[in-house]
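Some structures to go through are shown next.
Just so it is clear, none of the values below were taken in a lab; they were calculated from the coordinates. In this text the structure is predicted, and so the values were computed from the model without any measurement. Cβ atoms are built from the backbone, for glycine too; each structure is taken alone.
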Structure I
Amino acid sequence: MEMNLEGKTVAVFGASRGIGAAIVSEFTRERAIVHGFDCSADSLHPFPGASLALGDVTEFAQVCKFADSLDEADHVVFCVGVGSGKFGFPFWNLAPGDWARVLEINLIGAVNVAHAFAPRMAERKRGTMLFLVSVAGQIGSPTDPPYSAAKAGLINFVQCAAKDLAPFGVRVNALSPGMVKTDLNQSVWRAGQERLGETERQSYDEWGGAKISKLAPLARWQTPPEFGAMAVYLASEHARNITGQTINIDGGQVMHS
């Protein structure tokens, strides 16, 4: 299937690791011009056609400066996500102060990106936005309530933005991972293990395998390249009638009847 993305400008937030890096890879494979934005350059792969700017999504001025440097962007992808780093079940194991940073990065960071790019896209009457959310935002996962709440808020915001931008021909969607071997996923494992006794602790693969077997009907990990492929598809004209949707790549973990 030809995606016809050659020469298109793509801004990817959270570009240097995990799913973000896979999305960068897939867009460059399609010969798009990719500009990454991340708080760290440590792990950015040297993809041909991709550049990286360092910055903080919670700083609106920095996001706007990055948007200005691109002149225009055809597609924007937000792949930023952090957890509290603590085991949140029951929720009062956390303190109210544990919520602010998680909400600021996962939700307000995404809002900053949308504010920086949406008016430009509306003026040009074209473009797409894609926000990485989580199955935790759909099922109220008790593992990390601040993270679940932030991603639930982002799913709702995606629907609002999609409605606002539809008259301008701009599409906005959410892409929802289940279990993927990323730094964020490993931080959830570590937080859970810290509360257990020595004999109860599991390796990361043991923990992940047990969780997947319990929660996902397909009983297998998802992988970053799967999200890269879907991001490219959603940016293409093949998806021209898809907007306001939360698309799960989760092994069947979330099913809506």
Structure II
Amino acid sequence: MSVSYATIDTILENSPSLAGLGVLLTAGPTQEAIDPVRYISNHSTGKMGYALAEVLAERGAQVTLVSGPTNLTVLHPCIERIRVRSAADMYHACLHYFPKASLTVLAAAVADYTPRVVADQKIKKNESTFYLELVRTVDIAASLGKQKRTGQYLVGFALETDNELANAQTKLVNKNLDLIVLNSLRDEGAAFGHDTNQVTLIHRNGGIHRFGLKSKRAVACDIADHIEQLFKKTETALAAIKSTAFTQA
């Protein structure tokens, strides 16, 4: 069967913008066990990560969603959800799926610390004070940033309360990210517990794009637009595709 250049152009123009792109995306909180009934966690609902997973899938991506505990549901058939609980669980899942992902988006609110010792039984309230020793969890973004290969893109999130832009730019560089999504808890209606969000997108090339308060679905679309820029088809890539096709004289 022969295919003309014009047919290939038509297929590329009409196909979803991220068709076939393999995406690893993390979302939600983690829970760090203290004993069988208690844990340390945060206020993340997972709404931003889940919205982004849906938008990327709608644009043709095959999304592996590694999710901490949430009450959210997955709607799109191109999203495979992997449920995890702790920061260690999420780290090991990311290590497993990262090598085959062209794009990794780390939207989860992963605990920075976890109890050094987890009690086998419920801790009784025998004392007036209780001390819990915590140890650092693995920095997933930094770990994946060290493993990133040419052709892989890594997007991170930064939730800040002060010196927001400077802190986010430092994370972008230190963790070898290509794009970072900055939230500030000082922005009313943004971050945890809301159906809206307000973000600033910072590219590795220095570009900074600020957005107003929007629904998390609209914010996900803005982020996806910038992700598309990372994967924009080049003339070289198009020429490579054409060179593999049979043309009819």
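When distance in nm of label points 7 Å out along Cα→Cβ at positions 93 and 117 is worked out for each of I, II, structure I gives the greatest result.
Of the structures labelled I, II, which one yields 15 when percent of Cα pairs over 34 Å apart is computed from its coordinates? Going through each structure in turn, the value belongs to I. A value of -9000 for helix-only ellipticity at 222 nm (-39500 (n - 2.57) for each DSSP H run of 4 or more, over all residues; to 500), calculated from one of I, II, originates in structure II. For the set I, II, ranking by distance in nm of label points 7 Å out along Cα→Cβ at positions 109 and 213 places I highest. One of I, II was used to calculate distance in nm of label points 7 Å out along Cα→Cβ at positions 157 and 181, giving 3.1; which? Structure I accounts for this read-out.
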